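J.: Some structures are shown below for you to check.
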Structure I
Amino acid sequence: MYEKVILFNPINNRNVNMATLILRDTHRALEEKMKSLDKLKKKTSLKIRDAASHGDLKENAEYHAAREEQSLIIRKTQLMQSHSPFQIIEYSEIETDKVGFGNKVTIREEGKDEAEDYYLLGPIEFELDLYPFVVTYHSPFGQAIFGKKIDEDFTLEIRGKETKFTITAIEKISAE
C-alpha cells in the first residue's frame with residue numbers, strides 16, 4: 001500500500017519515527033494556514049508594539065490581549081510543525097480493498113440501525129477540520145480498523161464495555 005518511511009538521525013546514528021501521512025490537498029491547506037498564521041503573528045507583533053508605546057504595561061489591557069493572541073498563534077504554529085516531516089499521499093495511491101489511510105469507512109456499531117462514516121486520516125486533517133468524523137491512524141479506533149476488510153468485525157472497549165463494530169463499506173476519499 002504505502003512504503004514505510006524511516007528517517008535516519010545522523011546525530012545519534014539511529015532511525016527515527018515514520019513521517020506523518022498527509023493528503024496532497026491537506027498539505028496545500030497546511031501551507032496556506034502556516035502563511036496565514038505568519039501574517040497574523042506579524043500583525044499581532046505590531047499591535048504589541050503599538051500597545052506598549054502607550055506607557056505602563058502593568059495595566060495596559062491592549063498590550064496583554066495582544067500578547068495572549070500572539071502566544072496562541074505561536075502554539076498553533078508549533079503544533080502544526082510538530083507533525084513534520086510529511087509523506088504526501090496522492091489520491092491515486094489510496095486503495096479500497098482494505099481500510100487504510102485516505103479511506104472513508106462506513107462502520108455499523110452492533111445494536112444500532114444506522115452505520116456511520118469515518119475518515120481515516122492523519123493529525124493535520126484533524127487539526128485543520130477538513131473532513132467530518134476524522135479518525136487519526138494513530139488513535140485506538142484508527143488502529144482497530146486499519147487493515148480490516150468489508151464485513152470484518154472488530155471490538156473495542158468503550159467505557160469499560162466491549163463494543164462490536166462491523167466494516168460495511170470502504171471508499172477512497174475524493175479530492176474536493
Structure II
Amino acid sequence: MTSIFSREYKKTRDECRRRVQNETMGHRGRKDDPLYRCRRLLTKADERLDDRGRTKLLGLLGAGDPNGEVRMAWHAKEVVRSIYDHRDPDLALEFVERLGHDLQDPTCPVEVASLGRTLLRWKSQIAAWHQAHVSNGPTEAANNLIKRVKRVAFGFTRFRNFRIRVLLYAGRPNWDLLASVTPR
C-alpha cells in the first residue's frame with residue numbers, strides 16, 4: 001500500500017518541478033538551474049534534512065520557484081508521508097479525506113490536485129491498513145526475487161530445478177523438503 005503512495009507523491013513532486021522549470025526557464029533542467037540543483041534535496045524526508053540542507057533547499061526553491069508550486073508539492077509529499085503516523089483508523093480516515101479535499105484546492109498545482117484525487121480514491125484501502133497494519137511488502141519482495149531468478153535462469157527446463165534455484169536465492173532453504181538435493 002505504501003509503495004503506491006510513494007510512487008504517486010514522487011511523481012507529483014518530479015512532474016511539478018519539471019513543469020515549473022520548463023515554464024520559468026524555457027528549457028529542461030541544466031546543472032546551474034536552481035530547481036535542477038535541488039532535485040536531490042526534494043527527495044529527502046524533512047526530518048533527514050539538516051539545517052544546512054534545509055537552508056539550501058529553501059534558497060533554491062526561492063530562486064527557481066516564483067509561485068511556490070514546487071514548495072507546495074514538496075510539502076504535500078511530507079504531509080502524505082505522515083498519513084501512516086496515525087494509529088487510530090477513524091482518525092486516519094478523517095485525515096485522508098480532509099487531506100484529499102485540501103490538496104484539490106484551486107490554488108494547488110495540478111500535480112498536487114491529482115495526488116489529492118488519488119488519496120480519495122484509495123481512502124478505504126488506507127483505512128484498512130490502519131485497521132490491520134499489514135503490508136503486501138513481503139509478497140512483493142518474494143515476487144521480485146522470483147522474477148530476478150527467472151531472468152537469469154536460462155535453460156531450466158524442469159520446474160524442480162527452477163524451484164531449487166529460487167529457494168537458494170531466498171536464503172536458508174529447507175533441505176528436508178528437497179530430499180533429492182543435498183548441500184555440499
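What follows draws every value from the coordinates through simple rules; no lab data is involved. Everything quoted here is computed from the prediction, not taken from an experiment. Cβ atoms are built from the backbone, for glycine too; each structure is taken alone.
J.: Upon calculation of Rg and Dmax of the Cα atoms in Å, for residues 68-123 alone from the atomic coordinates, which of the structures I, II produces 10.9, 33?
T.: Value 10.9, 33 for Rg and Dmax of the Cα atoms in Å, for residues 68-123 alone corresponds to II out of I, II.
J.: Computing distance in nm of label points 7 Å out along Cα→Cβ at positions 20 and 148 for each of I, II, which one ends up highest?
T.: Max of distance in nm of label points 7 Å out along Cα→Cβ at positions 20 and 148: II.
J.: Given 2.4 as the derived value for distance in nm of label points 7 Å out along Cα→Cβ at positions 84 and 116, which of the supplied structures I, II does it correspond to?
T.: II
J.: For the read-out distance in nm of label points 7 Å out along Cα→Cβ at positions 60 and 156, a value of 4.3 was computed from one structure; give its label from I, II.
T.: Source structure for this number: II.
J.: Hey, another quick one. Taking distance in nm of label points 7 Å out along Cα→Cβ at positions 44 and 140 for each of I, II, which is largest?
T.: Once distance in nm of label points 7 Å out along Cα→Cβ at positions 44 and 140 is tallied for I, II, the winner is I.
J.: Can you tell which of I, II yields -21500 when helix-only ellipticity at 222 nm (-39500 (n - 2.57) for each DSSP H run of 4 or more, over all residues; to 500) is derived from it?
T.: II
J.: Sticking with this structure for a sec: Rank structures I, II by distance in nm of label points 7 Å out along Cα→Cβ at positions 132 and 164 and report only the one at the top, that is, the highest. Mind dumping the intermediate values first?
T.: Values: I: 2.8; II: 3.6.
Once distance in nm of label points 7 Å out along Cα→Cβ at positions 132 and 164 is worked out for each structure, II has the highest.
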